[in-house]
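Participant: Down below are the structures I want you to see.
Where a number appears in this text, it was derived from the coordinates with a stated rule and is not lab data. Keep in mind it's a predicted model, so treat the numbers as computed, not measured.
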Structure P
Amino acid sequence: MKLSVDEFRAWEHKCITLLGMSGVGKTRLANMLRRNDWFHFSGDYRIGTRYLDEPILDNIKQQAMRVPFLRDLLRSDSIGIVNNISVDNLQPVASFLGKLGNPEHGGLTLREFKRRQELHRHAEIAAMHDVPEFVRKAQEIYGYKHFVNDAGGSVCELDDPEILRILNEHTLMLYIKATEEDERELIRRAEADPKPLYYREEFLDQQLDAYMNERGLPYVALIEPDDFVRWMFPRLFYARIPRYESITAAAGYTVSTDELAKVHDESDFLRLVERALERQA
């Protein structure tokens, strides 16, 4: 949604969607706002607790069944397995997504990897469709005045116009753009600690062919999972930037990670949004 500064100030129940790559500060900001009467809706948390809960548990159980001691306890219903997902601990979601490559090093086959990627895509679409209902719940059930949607970094990859319509209708979209220095730091961190990521299938196929040719690998099973993630991350990062920019050009606003770093409380954040509205008036 597009607003003037005066309209934003007069907006009694502010609803904002935060867009940007993982690591730019969306969750830190949302956690801070939560302490100031803002309902924190985490897209990844909703994915893990509602739409991927059963597949995540099935994956964990499948791993546990490989251990004879645990297998016997599971089959006799002597133990149970539950997710311990929180807004600050989304590891079960990442573990389910997994990494492509050598199964001896924890990698997944291409078929299984794509299956999980597609499940995640549908889960993320469903989670974003839930935003209007949670805007209502935040006010009517939980008594929060404002609402912040901490969207996953892959929202721009979903190619679902209905999501953008819903988010634009119910929230003000704010893209947190990394500065060049922060871009380098995000890439450095991703290479130091490669984590599972979501890729559009077309992008994955293109980049996988390039990677296999560059590394001289005849089979996906020979891929070193962490090496593939390290190789992919900068390509994914720069492929997402024009997608974020296209969204915000049509229906949102942009702030930089430098600007966000100076936000220490709710009043700082509101002033930051007002400056973004003024710039793009």
Structure Q
Amino acid sequence: MLDTLVSTAWVADQLAASSGQAASQTRILLLETSSTRLDGYAAAHIPGALVIDWLRDLVDRDDESSGLVIDPQRFAALASSLGIRPNDTLIFYGDMGGRHAARALWTFEYYRHPGDLHLMDGGREAWQREGRPMTADVPNILPARYPLPPAPDGALRATRDDIAAAIGSGNFVPLDTRTRDEYDARDIRAARGGRIPGAQHIFWKDNVAEDATFKSKAELTQLYAAIPRDATVATYCQLGMRAAHTWFVLRHVLGYPNVRNYDGSWQEWGNESETIIENETAP
């Protein structure tokens, strides 16, 4: 079985091989989701790639006041607008280590997209560094009718209530992927600063090397050595983007069996008046 994390060379080979495919065959679609949103895509993207705006398309409200996942109706509408069919193989890529692309992949996996899902290692930086083609041309999209997804995969998502009920249990690990200043409440980005009680801290960017590619499996295994493999792990950040990146590492690179992305993250937890906070600090 092919790894979910794939190389730029593999992506280039797949795109070349699929260029002559009949329309009825399973297709390979490239989807860019970058920190720069639409601006970076408009300037240059991988030929044929479609674009997902992480703020407009992936969260419940498009004003950074919520990190919660879009509802099934919005998901189906998004996939339909991009011309995606259920059996399409989707390859996600982004920039700056791929945290937004990881959130896009998590969303499609959460809603049980039947086709294969992949994340391109190194993103657009690696693609450009290797001298591979880029373009500003926008592909023509023939909208599809993507079906309303069945029940989502709840094992991939942690809610506020899930975490509140699990705090203090011996087999639950909240994993804070924010900066150390956010974790220690020196950088407060909600009504209250601090962390979820018992949370361990591993900065999401420690997952990647200086060239924006993922570190080796051996390095990542060492990085997460303190996180028990038999625990339920709930990753969180501010809006569930950085947390999705760590979710991807634990689930798809290291093979942790029960890791969930808390999409509401600190935007929800820190602004809720009744949540329990460790090391609480007000602005």
Structure R
Amino acid sequence: MQTATTLEMLRSFIAGLREEGGGSIALVPTMGALHEGHLTLIREARARADHVVASIFVNPRQFGANEDLDAYPRQLARDSDLLAGEGVAVLWAPAPSEVYPEGYATNVSVSGVSAGLCGADRPGHFDGVATVVLKLFNQVRPDMALFGEKDWQQLAVIRRMARDLDLTFPHVAAIYGVGIVREADGLAMSSRNAYLSPDDRQRAAALPRAMEDAAAVIADGGDAARALGNLKETLRVAGFESVDYAELRDADSLAPLESDNGNARLFVAARIGGTRLIDNRAV
């Protein structure tokens, strides 16, 4: 595996992949602190493409003023070994100054799908996501890109951006979502799970169980508002400090719903032990 830390190195390595016999290139963007969920993305990318490029970049532009940018886990050596073991061809691991050089002044904003849910609780977050992903697409020019469905709203933002800006590397149809990878107790895998104390980690398993129960009620035609209220109360009793949101939305447009429309998805963000966990599931 080749590791690029400058754009010049990256473009040289990408050109080499194209020249050595060609083939398709898949991009898997990450912020590092890799877990089985990330590795599942890498394996899916290898199944779809001839070469895989993975990026590790903790993007400062998607963190708010009071969020955990400095505390976010950084373990490049370990992550690099994991990616090499999975057959990644190129690791793109730039410094912030390489991605946002002095004088950087451009921002990408995607309205509509970025409103509400995490967009409401984290102002500017999805502008930072859209900006860095567009830069990654332009830097790597992949044939396809893969993202985890745990960050469903992020995936919707990226697809909307690709559609609106007529991207061809990759085309919107080649931006793939990969299903959520869960722990044995159902908790969605996340780098932020490492912040949880053993006790909070055990109690956090109430989140996927409560979501499953609520989704079942809504799918059977039950009252969605009551099901969501019961979900919030279940999390409170389990020890969650707060629920940022628990909402039913259309899976594609992310428009709010009052009942199942045949394409509904349940979205939840809740805090336990000071850690914010997000999850979603189809109804």
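Participant: Given a value of 17 for relative contact order in percent (Cα under 8 Å, 6 or more apart), point me to the structure among P, Q, R it was derived from.
Facilitator: Structure R accounts for this read-out.
Participant: OK, next. State the single structure among P, Q, R that was used to calculate Rg and Dmax of the Cα atoms in Å, for residues 54-197 alone, giving 18.0, 53.
Facilitator: Label of the source structure: Q.
Participant: Let me ask something else. Given a value of -11500 for helix-only ellipticity at 222 nm (-39500 (n - 2.57) for each DSSP H run of 4 or more, over all residues; to 500), calculated from one of P, Q, R, which structure does it belong to? List each step's numbers first, then the result.
Facilitator: Details: P: -17500; Q: -7000; R: -11500.
Checking each candidate, the match is R.
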